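In C-alpha cells below, several structures.
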Structure 1
Amino acid sequence: MRVATTREGGLRIAAEDPHDWDLLRRIVPDAVARDGDLATGLADLMEGQEAGEDWREFVAPELRSMFDSQLATVEAAVEAAATAADHGAGSLAIPRTAAEAWYGALNQARLALEERHHFHDHPALAPEAMPPRRQAAWFRAQFYLAVQGILLDHVLTC
C-alpha cells in the first residue's frame with residue numbers, strides 16, 4: 001500500500017492487493033471495539049466535575065453523532081473504492097473535504113486499540129515479541145498513526 005498527496009490537496013491510498021483493502025476495512029471495527037462508545041468514555045472523564053452533567057447531556061450526544069459520521073464516511077469510501085477496484089489493485093481518494101473525518105476515524109481506531117492492548121504500558125516490548133493478535137493490532141495502530149501524520153502534515157494544515 002502506498003499513500004501520497006494529490007494535486008487537489010487530498011490523499012490517495014493505492015491498494016496493491018486484497019489484503020490492503022482488508023487493512024482499510026479494519027478501521028471501523030477497530031474504532032468500535034471498546035467498552036462503550038468514545039463519546040460516553042469522554043463524558044465519564046467529566047464525572048464529578050461541575051460541568052459533568054452538562055457534558056453528558058449536551059456535548060456527548062454531539063460528539064457521538066460526529067464520531068459516527070466519521071466512521072460512516074470512512075466505511076463508505078473504503079467499500080466504494082474496493083468495489084470499484086474489484087477488490088484488487090486500485091486506489092482510494094481522500095479529498096480535502098473528507099480529511100477531517102478520516103483523521104477522526106483513524107484516531108478513534110488508535111484510541112480503541114490502545115485501550116484494548118495497552119501498547120504504551122510496555123513501550124520497550126518489540127512487536128515481534130507480541131502474540132500474533134496483539135502484534136497485528138500494533139501494526140494497524142502504527143499504520144493509522146502514519147496516515148494521520150500525513151493528513152496532518154499535508155492536508156489539514158494547508
Structure 2
Amino acid sequence: MGEELTKLVELAVACARQGRTLQRIGGYLTSKEQELIPEIYSRIIDGQVMDEDSFVIAIKTSKTGRKRKISMSDAVNWFVQYRPKWSQPLQKKMREELPPLMKTILAYGLKEGMDLPDDYYVNVIRDIANVSEERAERLYHEHLKPQMQEADELSGLIETEIKKKKE
C-alpha cells in the first residue's frame with residue numbers, strides 16, 4: 001500500500017545524504033578558496049608576479065556590472081533623514097513587531113541504525129547524475145560512503161521547510 005511513498009522517501013534520502021556530503025566537501029574547498037583570495041589580491045596589488053611557466057593566472061581587472069536600484073532600506077533611511085516629520089508614521093510602523101510565522105517542516109531520513117543498500121546509492125548517482133555505472137561506483141565507494149559513515153550530522157533526519165503560496 002505504501003510502496004510508492006516508500007520509494008519516493010528512499011530516493012529523497014539517498015539524494016540528500018549523497019548531495020549533502022558532496023556539498024560539505026565542496027564547501028570545504030570553496031571556503032579555502034575564499035580564505036586565499038584576500039592574500040592573492042594583496043600580493044597582486046603589491047606588484048608580485050607569478051612564475052612564467054605556471055599553468056594558472058591571476059590578474060586584477062574590472063568590469064561594469066548590472067544597473068542597480070536603491071534598496072528599500074536605503075530609500076527609507078533617506079526618507080527619514082530628509083523628511084523626518086513626514087517619516088514619523090513610517091518609523092513607528094517599522095518598530096512594530098509581528099508574531100513569528102509557523103513553518104511547516106517535512107522531516108525524513110534513515111531509521112536509527114539503518115542504511116540503504118550500497119547498490120541503491122550507486123544506482124541513484126548513475127540515474128540522477130547521468131554518469132556511467134563505473135564512475136558512479138567509484139564516486140560512491142571511494143568518496144561518498146566513507147564520508148557518509150563519518151558524518152554525524154547526517155545520522156539525524158533531514159528537515160525541509162515546505163513553502164506555502166501566499167493567498
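Read-outs: derived from the displayed coordinates by stated rules, not from any lab. In this text, all values refer to a predicted model and were calculated from it rather than measured experimentally.
Identify the structure, out of 1, 2, from whose coordinates percent of Cα pairs over 13 Å apart, for residues 75-146 alone was calculated to give 77. Structure 2 accounts for this read-out.
Looking at mean projected area of the Cα convex hull in nm² over structures 1, 2, structure 2 comes out largest.
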